[in-house]
Structure P
Amino acid sequence: MSNSVEAARKWLDILAGGAVDQWDGFVADDLSMHVPLMPGEADSPTVGLEANRARVEALWKAWESFRFREADVHAAADDPDLVFVHVYSDAKTVWGAPYQNRYFIRLRFADGKLSEHLEFMDPRPVLTAFEGHL
């Protein structure tokens, strides 16, 4: 995909749907993902396609429903492969807890594939929705 903004929007759709099977050909083999404020997150990024697919797939088993809304997506003026996202979510866990959050995400594309996902969000809604399940 040549347009990184379009690719970023597609990535949000893939994530929201938990569609880890759609990662092939879309993300780089050395994909780096890090969500520093996520409870239980490692201090350093998780690197590798399969390692990240496994962690996202495990997390997405907790969602009955999940959607992103009001995505504001922009490529950096001096680097079209660097994309910044501000987006909100609405979700419900499989045990019935509601979840809403706001995210600031920095994405990096290389050779037309997603190579880096760095995400910041408020950990308080995660702790509330996952209380007793973390």
Structure Q
Amino acid sequence: MPFKPGKSPSNLVRNVGAKLEYMENTVTERALTTLGTVIGGKADFYVPVDTNALMNSREIRVRPVGGGWRLTIGYYQDYAYFLHGDKSYKPTWAPKPAGTLGKPTGGYNASATPGWIYRGVNETDIPATLKKAMQL
């Protein structure tokens, strides 16, 4: 007995495979976006505050790369690198309240520290966050 067009077992396998791939990519992208949001939210507690421009410049990017995915969290003001640092450059600044020498006005975050993204990562339970976010 012939199958109707699009209803053969080979069509079924192809359609199910395409649906599973779509679900995998959608769920993975959503889970990584959730993870980036959680890490960024924790990191924001340590971002230096003056005008809030630095904190408001935070972006989370999730994109497919090769056979996997890449999550990038960044703060995109021109001076962000000089306040955050990296593995080879460690800034030595400390938060200053408004009215102190060198900072006449602006906001103040007493918890601000260089390397705030690293702190956000360290304070996040990454496996638990991904497990929860990947539930269908």
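Derivation of every value follows stated rules applied to the coordinates shown; laboratory data play no part. Note that the coordinates shown come from a computational prediction; the quantities given were computed from them, not determined experimentally. Cβ atoms are built from the backbone, for glycine too; each structure is taken alone.
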The highest value of mean projected area of the Cα convex hull in nm² among the shown structures P, Q is in Q
The value 26 for relative contact order in percent (Cα under 8 Å, 6 or more apart), derived from one of P, Q, belongs to structure P
The value 3.5 for distance in nm of label points 7 Å out along Cα→Cβ at positions 30 and 94, derived from one of P, Q, belongs to structure P
Calculated from one of P, Q, helix-only ellipticity at 222 nm (-39500 (n - 2.57) for each DSSP H run of 4 or more, over all residues; to 500) reads -7000, and the structure in question is P
Re mean count of other Cβ atoms within 10 Å over residues 102-109: value 18.4 computed from one entry in P, Q; matching entry is structure P
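When you work out distance in nm of label points 7 Å out along Cα→Cβ at positions 22 and 86 for each of the structures P, Q, which one comes out largest?
Values: P: 2.5; Q: 4.0.
Looking at the calculated values, the largest one is Q.
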From the coordinates of one of P, Q, FRET efficiency 1/(1 + (r/R0)^6) of positions 6 and 46 (r between Cβ atoms, R0 = 41 Å, to 0.05) came out at 0.95; that one is structure P
